[in-house]
Structure P
Amino acid sequence: MAPLQTPLCGALGIEHPVVQAPVGSVSTPELAAAVADAGGLGMLAMSWRDADAVRDAYEAAATATDGVVGVNVVLDEATGDLSPSACLDACLDAGASVVSFSFGDASPFVDRVHEAGGTAMVTVGSAAEAESAVDAGADVVVAQGREAGGHVQSEVTTMALLPRVVDAVDVPVVAAGGLGDGRGLAAALTLGADGGWLGTRFVATAESGAHEDYRDRLVAADETATRYTELFSRGWPDQPHRVVETEAIAEHAGESPPDTDADEPATVARTPDGDPVERFADLPPLEGMDGDLDSLPHYAGQSVGLADGVPSAAAVVERLVADAAAALSDTADLTR
């Protein structure tokens with residue numbers, strides 16, 4: 001497969017301008033390593049792990065590939081097992097060389113990444129946020145549109161947001177939100193992005209930590225199947241997110257987010273270790289869980305209708321690059 005090279009590839013040391021979004025609790029070392037091995041940037045969500053688990057996860061991914069594995073640190077103090085500062089310390093101690101920051105002001109943290117010899121990526125939801133991130137030293141900016149799955153930072157669609165961010169900064173820009181195949185990657189590159197950030201497509205892969213029912217639901221969903229909501233607020237209050245609308249979610253449509261301080265929230269599922277998962281918790285269905293999985297958040301973006309099976313992560317990367325190259329070639333033919 002011929003490489004599809006952009007400035008992002010040089011900035012991150014990757015072969016293809018494809019970034020696997022950290023996808024929260026669904027991210028596994030196996031998934032990150034598989035994407036990295038295929039030439040993209042594999043990512044691990046770290047804010048929901050304790051310090052030892054951060055180090056173990058990164059080591060497991062990094063030792064399984066010769067490619068590049070990055071980590072994500074959520075800067076909202078309302079979530080995570082560690083403070084953002086402690087999480088970053090654990091990531092850098094583990095040897096992470098690419099760190100992405102989201103949902104907060106990255107300016108107090110970027111220099112620490114650079115002092116460790118690393119590259120800092122910052123997710124933004126507006127051109128003004130992008131400028132602030134670059135002023136703080138961000139090496140790469142991720143422009144996340146409202147179409148994105150999981151927790152969402154922007155009110156602006158990707159097509160409207162991306163050109164504004166590209167025009168505002170002089171560092172590589174990665175497009176996030178609504179990308180589900182090579183045509184979407186090609187469109188992002190045409191709008192000035194240097195790469196694509198895909199989450200939903202990588203959740204529906206063989207290496208993800210998603211429960212089989214979760215992956216099957218993504219494959220069966222169409223582009224109208226998601227809902228933008230704040231319903232799953234236990235664990236991360238007041239943060240909008242996009243999920244596939246299940247029957248359980250439809251029953252609560254229009255309700256206000258539950259009181260996160262309620263004394264006895266109902267248990268709807270259990271982890272493989274037997275720990276209870278409360279109704280309206282922000283934890284998606286993970287491999288080995290049992291219970292009422294329909295009541296858990298099936299995070300997915302509006303690109304979900306493009307998830308046409310559960311292939312390997314490597315196959316996804318290969319197809320993304322090949323289809324993007326073909327789409328760009330077809331577009332070039334229009335000007336001849």
Structure Q
Amino acid sequence: MTQIALQELTSLVTRAFEKCGANPAMAASAARALVDADAQGLASHGVSRTPLYCAHLKNGRTDGKAEPKVVHERGGACLVDAACGMAYPACALAVEEGIRRAREHGVAFVGVTNSNHFGAAALHLRPAAEAGMVALAFGNSPAAIAPWGGQTPLFGTNPIAAVFPRKDGEPLMVDLSLSQVARGKIMVAAQKGESIPEGWALDAQGNPTTDANVGLKGSMAPAGGVKGAMLALVVELMCCALTGAAYGFEADSFFSDEGNRPRIGQAFLIIDPEALAGRAVYLDRVETLIMKMLEDEGVRLPGARRFKLEAGAREQGVDVPDNLLEKIRTLAQG
């Protein structure tokens with residue numbers, strides 16, 4: 001492992017993406033998102049994705065010249081076209097539009113189409129929380145979960161995230177995938193040659209497996225059984241039926257260097273508390289619930305661990321496996 005400062009790592013990953021064909025804005029946006037994920041302890045969604053992202057750029061799965069834009073709009077709703085580029089600039093535009101429209105209309109719903117892997121979902125919502133908005137994010141992904149009762153993966157792991165700003169302190173941050181664990185954790189285990197716990201994944205015949213590589217070729221166990229499978233269906237419809245994006249079964253795996261352009265979708269719901277009971281009432285009610293939660297010893301507020309890790313990472317940097325860091329440096333040199 002090598003400890004590296006966040007700014008140095010961000011610059012290195014940015015150069016890698018630019019060398020592989022991403023325009024400067026796209027490269028910088030994606031690099032910041034990956035490094036932020038590592039800073040919050042989310043290695044599966046961090047710079048470990050750099051070699052794959054670079055392969056997708058080189059092989060045409062991602063259009064490095066793409067520039068996102070709003071293509072449809074009405075009042076508090078609009079659609080952003082990511083144009084088959086990296087998801088990060090498109091999601092930033094979507095959240096920016098959502099904040100602006102929520103201020104005007106009280107609530108906004110912004111969809112993103114023709115998109116790609118969008119990393120740790122909750123990180124996209126930080127600007128909304130900083131603006132005092134409640135926000136939710138949804139995203140679909142290549143097929144990994146079978147419909148309940150079936151064996152063939154159709155739905156993605158389909159993360160759901162939410163942020164709730166507080167009067168003082170960091171917002172509450174909820175971030176979860178609808179598989180038993182995020183698929184990226186299995187990817188990391190496969191890279192390290194490690195086994196995975198039983199209950200994380202199924203093989204191609206629908207049987208439990210502890211082999212990470214077999215799990216990547218099979219399907220993910222849905223969180224909460226039938227409930228997780230139904231929520232995965234809901235996210236597919238919200239992110240694809242409303243936006244025209246590709247369903248999970250229409251997108252080739254993120255973990256393959258070659259394949260089609262995923263064209264998946266994301267959706268962001270942003271709410272201005274002032275439009276309802278009012279900002280002061282909202283903030284008071286949030287703190288009332290938090291204080292009651294903390295009366296029970298052992299309760300940890302969602303997001304608290306991430307923010308603590310991030311604060312430490314800004315001081316000390318993050319640890320990156322030596323072989324991964326060498327790959328990134330090679331990519332950055334072109």
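Observations, loosely collected:
- Kirkwood radius over Cα pairs in Å, for residues 15-182 alone from the coordinates reads 15.7; which among P, Q: P
- For helix-only ellipticity at 222 nm (-39500 (n - 2.57) for each DSSP H run of 4 or more, over all residues; to 500) computed as -12000, the structure of P, Q it came from: Q
- Value 2.5, calculated as distance in nm of label points 7 Å out along Cα→Cβ at positions 87 and 215, assigned to which of P, Q: P
- Ranking P, Q by distance in nm of label points 7 Å out along Cα→Cβ at positions 63 and 79, the structure that comes out highest: P
- Entry that produces 14.8, 50 once Rg and Dmax of the Cα atoms in Å, for residues 143-238 alone is calculated, selected from P, Q: Q
- Value 17, calculated as relative contact order in percent (Cα under 8 Å, 6 or more apart), assigned to which of P, Q: P
- Parent structure of the calculated result 33, 24, 16, given that Cα extents along the principal axes in Å, for residues 55-118 alone is the read-out and P, Q the choices: P
- For distance in nm of label points 7 Å out along Cα→Cβ at positions 135 and 271, the highest value in the series P, Q is held by structure P.
No lab work stands behind these numbers, since they all come straight from the coordinates. Here the structure is a predicted model, which is why all the values come from computation and not from measurement. Cβ atoms are built from the backbone, for glycine too; each structure is taken alone.
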